[in-house]
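Below: a set of structures, written as structure tokens.
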Structure 1
Amino acid sequence: MSNRKSYADLVAEVAARYPSGQTPGGVSVDDIVQLKVQNTYGTHLDIARGMAGVMRRDMAAYDADAGKFTQSLGCWSGFHAQQMIKSVKRLRGTARGTYVYLSGWMVAGLRNRWGHLPDQSMHEKTAVVELIEEIYVSLRQADEVALNDLFKDLKAARAQGDAAAEAKAIAAIDGFETHVVPIIADIDAGFGNEHATYLLAKEMIKAGACCLQIENQVSDAKQCGHQDGKVTVPREDFIEKLRACRLAFEELGVDEGVIVARTDSLGAGLTQKVPVSQVPGDLAAEYIKWLKVEPITADKPIREGELALYQGGQFVRPQRLPNGLFPFKEGTGKQRVVEDCIASLTQGGADLLWIETDTPNVDEIAGMVNEIRKAVPKAKLTYNNSPSFNWTLNLRRQVRAQWLKDGKIAETDYPDGNELMKADFDATDLGREADARLQRFQADISARAGVFHNLITLPTFHLTAKSMDELSRGYFGDDKMLAYVATVQREEIRRGVSAVKHQHEVGSDLGDSFKEMVSGERALKAGGHANTMNQFAAE
């Protein structure tokens, strides 16, 4: 929770203004104090400042102990984020170390006024800002609902004259942990030039974002990180956008704001422009050296309209595609990733890295991170545990390859290729080992590859699709109402999911409390004996 005054201090402060116990208009001191406590943050910019500090402390804790990595799930609505945090608090008793990831992919695909569109920055810039705002409204409302329940306990204890219960309720109010957590917000490639990036960054920060994730693709050619045709920008261009994000944080007083610099170079084989090198070995020269070129000779002279470069003591011709894009040499992705990351950290002021990969392979990522850490020893990553990976197939193939290398199995013991996906292999030694590796994947990648933050970009997209399919198959099939009760409501009740009492979840009791504050006995409340939510009162 933010730096709130204690219940006793607030009571003393408000009572000093209203010694009679109420305002001239008849509002009680107790009610004023309750609303002050329930308003856990003044503005969403206050949230950005507070959550930036949370992330910085978590990063320092990770530096001291790589087992203290953080996690998030991508959420495309405030309700998704709210239910995730509530679930974590039920599981762990705290939401510390848990963040929300805001995916540009899901904004484009699910919150787009133009329909369901791919991750190519084809959505309104303001849609991302609006989602940040929505998520924090939902998390703050979760605070209000939970605190209102604690104040109801306090009032009941006082009405019964139970001093011990009263003290317990006050302690719970003072010790309440907010549902508000950091958001890592996807700003794509900045939606334009460096000034456009700065302007959008400011709006995202004012909405509450303490952390911005930006990628090194060309804004007007942006692709999903797991699609082909990705085009990167020269490193100095990307550094300018990192600086734009930093200036936005500094201007708004979010001094500890966090920037995640994402490189797509591992899977990006193209660049849109050839930067100008001023001196040997500068950022431009280091970028240009990876271009696919061929010598200019008497047999292959320079032609009208072609571009020439001077490299290694000779003139060369960079290859150029019909669309004007320049390809990089094959097999140079890892080297370019390492150079991107070092430049982003040392010259762009980035705080965290994001390396987009095509498979979940701990060894591959660790190899790149080890190279980066030769230049920046404390380099840390966020890692996309992406639904674009076929996790079952990838991990089973990795186990099979290792066991073959170690002589543990023969080629004929397990098939290669997609056949390994079959359910037949679920209960085999290989299937169990792959699942064990999945279970410890995040811990392994955090310990061995410098991953501070593990996220899944699109889980709520896939969860919603699967859950609706599961319910629809039963409800519109043979099970009818049993499908809803068995797969939804009964599970909510038994797991203690608070949303089973859906009226309470959206603030019905909160509204009743406010009506009592202003109307007293005249309050027309929703929570009487006829409220069907009472059927769940014992749960």
Structure 2
Amino acid sequence: MSYNAQITQLDELIRGHNGAWGGISAEAVARMRLQNRFKTGLDIARYTAKIMRQDMAAYDANPANYTQSLGCWHGFIGQQKMISIKKHFGTTKSRYLYLSGWMVAALRSEFGPLPDQSMHEKTSVPALIEELYTFLRQADARELGMIFREIDAARAAGDSAKERELLDKAENYETHVVPIIADIDAGFGNAEATYLLAKKMIEAGACALQIENQVSDEKQCGHQDGKVTVPHEDFIAKIRACRYAFLELGVEDGIIVARTDSLGAGLTKQIAFSREPGDLGDQYNSFLDCEEITDIASVNGDVIINRDGKLMRPKRLPSNLYQFREGTGEDRCVLDCITSLQNGADLLWIETEKPHVEQIAGMVDRIREVVPDAKLVYNNSPSFNWTLNFRQQVYDRWAKEGKDVSGFERDALMSVIYDNTELAAEADEKIRTFQADAAKRAGIFHHLITLPTYHTAALSTDNLAKEYFGRAGMLGYVLNVQRQEIRQGIACVKHQNMSGSDIGDDHKEYFAGEAALKAGGAHNTMNQFA
């Protein structure tokens, strides 16, 4: 319903109460409705799921249409990202938010900072989703409120052309609400626990859930050692649990991102159940590191499997875990990905140890032989030393091509002494184009950075502390923070406005009319930033 149609409808409703609602402004209600477009988290999940589906179709048509996101650990951080994106690019199209389990553990747990091992409260994940969308909805309310004030000013000036232009801007307003890809880790328990948590996350607004194939109670960060995977049937049960949660809640376009940690996981907790040779359980077990049993008397409480007619004993560690054969990681990743897509997943996530386009593409090529439209979400992780990795990639290619690399020490390429070299410049260009190159060559639909704001918060705080508590004193803040906010048009320089003070003033005027005691008067120091 259009803005003016809503006003007409509301005006009839108000007049129908015989004057009792006479103090209610139909246009004020229409404005408040527009400022609160999304009434529930499920409204958001359904809306954003459709956006992701459309973006996935656009990527299938042209891999230049890849999408991006940055990780968030607070609603304010996510809000400021989307405000910045709208300011610089005019649209939020193809830009999402990522909710990182790592950052929830490190920054949002009541236990204090924790490693990424699923030890944090599972309720903190849906709570952060809800918080992110609360801040994004407030960004809408704030920006629309500013447009409404401009409409009132145009009316007061008798500028009907400006008023029509602003009304059209309000009618066609683009929301800050975008998809969030939310990390459910390994499901925080069994399949039922996964389902219950998935429901909470979807009800909070999540349209995309990312789940990994590690053992829930042994879960490790994807870029650390000691990862333990589960047999495929266990993982498929959790994928189904997520799908049931989406369907139960009416989010039929919900997205499931199936992550495999098999490339860096050399351990399993279970021998997979197998009904017949060649089935999925048998394929999982085929990667186990085993030794042939030649003397049955030597068996002492061991598990024994039949491999090609031979009795084999899987190697079991003192931790009671079984190990895979070295060098099988890529094969296991490919099998994981194909199996996940064939059993309800929509997107893949392959956790790698370095950002290397051809390494990823090699696996994706094999996956696409079976599932031609396979697409990835990829972690452009701060756990990678991007500078060193890409300089070494250039170094290795130069050496292979016979180019002179005698002036470089491969293991020391991070050094500042190489910053102005041709090798460093070529590496930086490869870093710049990595996302576009990987989208085209390696099937990566969505590029994210898991924990960028963890690092930006630490870096900016360090710089401010060094200046403010040093010789610069207050100039350390003014020069490097406030002056930059003013000159770069950072919305937060008007922090009272950003916190909702002007929205509150508008509401006070709706509620009390001329009697409203408003904060944004002549003595508000925010007027210094007009």
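Any read-out appearing in this document is the output of simple, stated calculations on the displayed coordinates, not a laboratory observation. Because the structure is a prediction, the values reported are computed rather than measured. Cβ atoms are built from the backbone, for glycine too; each structure is taken alone.
For mean count of other Cβ atoms within 10 Å over residues 209-216, which of 1, 2 scores largest?
Values: 1: 28.0; 2: 25.2.
Of structures 1, 2, the maximum of mean count of other Cβ atoms within 10 Å over residues 209-216 occurs in 1.
Comparing distance in nm of label points 7 Å out along Cα→Cβ at positions 257 and 449 across 1, 2, which is largest?
Working: 1: 2.9; 2: 1.6.
Going through 1, 2 one by one, distance in nm of label points 7 Å out along Cα→Cβ at positions 257 and 449 is largest in 1.
Among the shown structures 1, 2, from which was the value 3.0 of distance in nm of label points 7 Å out along Cα→Cβ at positions 97 and 401 calculated? Comparing all candidates, it corresponds to 1. Of the structures labelled 1, 2, which one yields 20.0 when mean count of other Cβ atoms within 10 Å over residues 33-40 is computed from its coordinates? It must be structure 1, since only it matches.
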